[in-house]
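Multiple structures follow.
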Structure I
Amino acid sequence: MSDFIPAIPVELQIRKIIFEKFNDVDTKFTNDEIFEIIKKNGDIDPSWIIDDTESFFTKICDSGLARNIAQNFTTIWMKLFDPVEKLHCNACNQDIYLGTSEDRVCPNTSCNSSI
């Protein structure tokens, strides 16, 4: 991989997209849809493929934000457990997006401060 560093950490980009486009507990969405939006926005290593983002989606499911409802090769279909809300982390000065029942901890892996 290259030395590309995104302006906004990938985990926060994913959560923002979920908040803006899929913030309904009855809506199904895929990692492919989110990856395409991130690529379109241009704040990701251009050499990355969908497989390079798998760990981010695993963390989202492990955190309790979303659940994996189906999978086919690299495509993961998900649904939210709870609506997502926008908060601000004063420690890293980033807008963050957490499910209403998630722990109030910054999902930015370089921060992880309590909110």
Structure II
Amino acid sequence: MSIWGLVQLGLSTVIFLLAATAAKQWGLAPSVGKLVWTLVLYTIGNLIMLRLIREYGMSISLSLSAVIQLVAVNVIALAVYGEKLNAMQGAGVLLAIASVALITLGPYVQGR
């Protein structure tokens, strides 16, 4: 992935994190404005992802985005909102990270 691709991936991640935070705020105190803001942010993030999918393919773009968002959203949920993961949920997060790493890096390790 090129530098520009990584910048786009980072930008989409930031936008998705803002959208997730907006969704959490909507969940705590629902309002139409919060709902619209959440939908706008998710739409912008997905438009960036569509560009990445066209340029780098669906498997790489969505796999990288998924693992980055998984880690980042959990950091925000745990650090900012004080949410907790039990041992089984923590293991699930670690396995998800490992699975996406294998999917993403597998072809490069095998020399394809």
Notebook entry, point to check: For FRET efficiency 1/(1 + (r/R0)^6) of positions 23 and 47 (r between Cβ atoms, R0 = 35 Å, to 0.05), which of I, II scores largest?
Noted result: II
Checklist line | Label whose coordinates, when helix-only ellipticity at 222 nm (-39500 (n - 2.57) for each DSSP H run of 4 or more, over all residues; to 500) is calculated, return -30000 (choices I, II) | finding: II
Next item on the list: Work out the source of 6.7 here, i.e. which of I, II gives that when mean projected area of the Cα convex hull in nm² is computed.
Entry: I
Note to self: Please compute mean projected area of the Cα convex hull in nm², for residues 39-94 alone for structures I, II and give me the label with the greatest value.
What the structure shows: I
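Only the coordinates and a few stated rules stand behind these numbers; no lab work does. Everything numeric in this text was worked out from a predicted model, so none of it was measured. Cβ atoms are built from the backbone, for glycine too; each structure is taken alone.
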